[in-house]
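Pasting the structures here.
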Structure P
Amino acid sequence: MILCLLCLLGGIGGIVLGAVATEAIATHAGWPALFSIEAMVVAISISFAVGLFFGFYPAWKASRLDPIVALRRE
């Protein structure tokens, strides 16, 4: 649950930082800034998927180890 929330907050934070940077550069350069809802949804989806994979896969892999063997490797 917390991992899902972190993934979503990271995606939203990235979109906010990207929008602020895009607006600042566009204003400074005199260019129009275009924001796409579809691109934002894709960005959040990818952030969510990557966060879940890299959060759950190592934990799943570690849960399959014998505790004695895992501690011996350190």
Structure Q
Amino acid sequence: MYEGTQRFRKLQKALPGISQKILTQNLRSLEESGLVNRRAFAEVPPRVEYFLTEMGFSLKPIIDAMIKWGNEYRDSFT
């Protein structure tokens, strides 16, 4: 999910249980923070794509480290 563009539905499918409203709010917040860019196309039906900015992509090592830590200590939390 780090590289390339992602469509809204693909993001929604990757996050089971998230509502459309919450995903939209989070994407808007990430966009306002400069971590994600949104590209809207004037088509029918409308098409919107999201992609990481350079600053957003710079978080990859931190997120990867958190995932690794979570996987290593997952059993400690059950």
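All of the numbers you see were taken from the coordinates with simple rules; none came from a lab. These numbers come from a predicted model, not from an experiment.
For the reader, a short list of remarks on this structure follows.
- For 49, 28, 19 (Cα extents along the principal axes in Å, calculated) the corresponding structure among P, Q: Q
- Largest in relative contact order in percent (Cα under 8 Å, 6 or more apart) among the labelled structures P, Q is structure P.
- Computed -29000 for helix-only ellipticity at 222 nm (-39500 (n - 2.57) for each DSSP H run of 4 or more, over all residues; to 500) - originating structure among P, Q: P
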